[in-house]
1. Please compute FRET efficiency 1/(1 + (r/R0)^6) of positions 137 and 345 (r between Cβ atoms, R0 = 41 Å, to 0.05) for structures I, II and give me the label with the greatest value.
2. Taking percent of Cα pairs over 23 Å apart, for residues 289-376 alone for each of I, II, which is largest?
3. Of the structures labelled I, II, which one yields -11500 when helix-only ellipticity at 222 nm (-39500 (n - 2.57) for each DSSP H run of 4 or more, over all residues; to 500) is computed from its coordinates?
4. Of the structures labelled I, II, one was used to calculate Cα extents along the principal axes in Å, giving 68, 61, 40. Name it.
5. For structures I, II, calculate distance in nm of label points 7 Å out along Cα→Cβ at positions 257 and 401 and state which one comes out highest.
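Values quoted throughout were computed directly from the atomic coordinates according to the rules given, and no laboratory measurement underlies them. Remember, predicted model here, so these are calculated numbers, not experimental data. Cβ atoms are built from the backbone, for glycine too; each structure is taken alone.
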Structure I
Amino acid sequence: MLYELNEFKKAAMLPAHLWSEAAGLFLNILPKERNPLGRAFSAGNEFLERTTRHYVKPEFGIDHITIKINGRPKKITITEETVFDRPFCNLRYFKRSSSKINFGSNDPNILIVAPLSGHHATLLRDTVRTLLPDHNVWITDWKDARLVPLIDGPFSLDHYVDLLLEFVSFFKGNVHIMAVCQPVVPVLMATSYLGMIDSPHQPRSMILMGGPVDARINPGAVNLFAQEHSIEWFERNIITKIPKYYPGAIRSVCPGFIMLNGFMALNIDRHQEASVDLFKHLVQGDMETANAHRSFYDEYRAVLDIPAEYFMQSVDRIFKKFDLPLGRMTFRGHPINPEFIQKTALFTIEGERDDISCPGQTYAAHRLCKNLSSYQRDHYVQPGVGHYGIFNGKRWRNEIKPRIATFVRQFN
């Protein structure tokens, strides 16, 4: 019933949304520069339009970057290519090209593993854009489970690791893998397995950012919620089936709108304040700040459904049973032991104010990867940022990314 109720809500709000769009066409032709009342009406109408809108997956929209060569700016064209098209995920490549210079042929390859936790991979647009000037960048672009037909089978934690192994093998060992938030555990599992079989495809380094390697450490609201509710409670209250009019009909999922509500609830006061601020900025004519709000929330409110098998196993094995730090994690029947990681360097990054994967949970990877030398490991805590600040924003661009670039080049 969860999905049907949400679909009913969207249908019920449609008339109000259409009215707001029609009103917006009229209000946009009115002069607002000297008419505060007109700006107030327009701001209120936009607030209604955004509240009733169905947000769809945005594009990455990175068509070029500008770099400096010999002190002069050069424009580099970016084109997106799909390297692998799999039922639940595409491997997307951001190809850099310039007709005037030989650019980037020796730059490190970075595979970004985006979180499969409700948001689209485009939430990491700033991550991609910031890495592109001096890296070849690929990213896992997860598909909305409601669009994946049931005939394509389930998607569990084992299937996730299978996918990572396939993608990593494509690079034949010439890659650095970066996991942002939720995928730190699958990435550790895949890298451990490659170390165990001494594969020639082991990544040169892995960068683990703000993820629950050991969710027992410094538990936050997400960790406590998982502990306080039984796995049966999650099954009854979170998991639902896709309605029959979608391609993924009857597939069991954790709906994206449930995850979005959970994310919003963690910082409800901040999100409410942001909405009020948007209204004020529109009335004041501060369009630069208003556009920043629009850009963030257009992305933040666009969500996808997560396959139920993967969601439930993540809750059970990562947040409730702590299988990885307790040495009980398995992949396809094989025990997962990060001690086998000896050829892949490790860099962990945390945000001082992270309330989703709290400080210490990612650093725990160093305790598990016992056979790496001190030269092969590094750790950094970014002061003053929360979860999203470690991969998005000024401090990501100015303080975290340069450290990643330096670390990666040590092992390239």
Structure II
Amino acid sequence: MTRSTAGPAWSDLESHHRWLRAEEERLLRFHEHHALDGSVGFAPLDRDGEPERESPRELYATARLVHCFALAHLGGRPGAAEIAEHGLRALTHEFLDNTNDGWFASVSHTGAANDDTKSAYAHAFVVLAASTAMQAGLAGGEELLARADRVIDVRFWRDDEGAVVDAFSANWQILEPDYRGQNANMHLTEAYLGAFEATGDGKFLRRAERISELIVVRNGERWNWRIPEHFDAGWTAVPDYNVDKPADPFRPYGSLVGHWLEWARLVLQLHALPGARAEWAPAAARELFAAALRDGWDEQRGGLAYSVDVDGNVVNAARMHWAMAEAVGAAVYLARQTGDAEYEGWYREFWSYISRRFLDRQAGSWWHELDASGSPAFDTWPGKPDLYHAYQATLFARADPSVGLVTAAREGRIR
């Protein structure tokens, strides 16, 4: 299949920027309509955008929305700061475990603990939300970041490993001593990059490097760039973990193609930061991108498969919206880093597929999941609770790639 790269790069075209801004507006409008309805955080949205008011509030989802609306505030959106501050109040009150420290994984719509376990994945998003709120000048952001950093330091971080442990009970008993996961560590890498730009503290940069080296450098070539999801306590991959759960929303069997693309973007962002020691990142990003297309892209029907096994055979052919959003980001950063027109062609291909298949032009937002044929599916995600991935996808091509999205917004470097 030929992918045209004729004419100027889309990321340089004001007409394309207008399309991206319109999509950004559509996404934010969908999520802000009911954002202030409840007294505790944000209710998840169903497929029509209606809030499920009595459903639990997830820590990671609340923190993501704080990040997004603090970022939108930096971009000049009236009312976005109020929404971000509404989420910040939930993070500093209802979600906070005042007895044992840290944050509950979820709370009820009344603010009672619903899941009192402590998740590294969700705590990573608290760091991200706090870093963005701090850069946006929102009250409590700096204090929240300091507290989240301390909790991760004391409870989750293992300096001898250069990574975090996944989960603890409410009173900090480790739940799975023999399990380590790349997903929480990948998102903590993103959060640490944001924290570094918010504070200038080199500790965050060094930790982002250590996690990236452990997961990407140590496992990339060894696994033919199919980055494993699951490891034992010694960081040896466990390829058959959850073999009977290929659609698990957070720990599915197999390797997730979208995560290879997410890592490609993250290591290039890491590489661009002042003082970073990641000379390996550009080559690794190219390999990760190539592996994702090799194993995951469906040339006949389009779209990226959700997961593959150690040999690259498709395990779950569902198409996830977040994977396509990360594909957009990886293509943008690689196009700018290499100047290779191949990445421009894929950038156009990814957005064209998103436009045809993922955009729900009737109810709003994006379908979160499609089946292999490209029709909406709800096996993993029943509604449309997530803004984070799709929203950032509308910013990647408009932002200065030498800094993170939040810093670019704060300094007026998003076109």
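1. Working: I: 1.00; II: 0.55.
By FRET efficiency 1/(1 + (r/R0)^6) of positions 137 and 345 (r between Cβ atoms, R0 = 41 Å, to 0.05), the leading structure of I, II is I.
2. Values: I: 47; II: 22.
Comparing I, II by percent of Cα pairs over 23 Å apart, for residues 289-376 alone, the maximum is at I.
3. Values: I: -11500; II: -14000.
Here the read-out was taken from I.
4. Working: I: 68, 61, 40; II: 59, 48, 43.
Clearly, the read-out refers to I.
5. Numbers: I: 3.5; II: 2.3.
Evaluating distance in nm of label points 7 Å out along Cα→Cβ at positions 257 and 401 on every structure, the highest lands on I.
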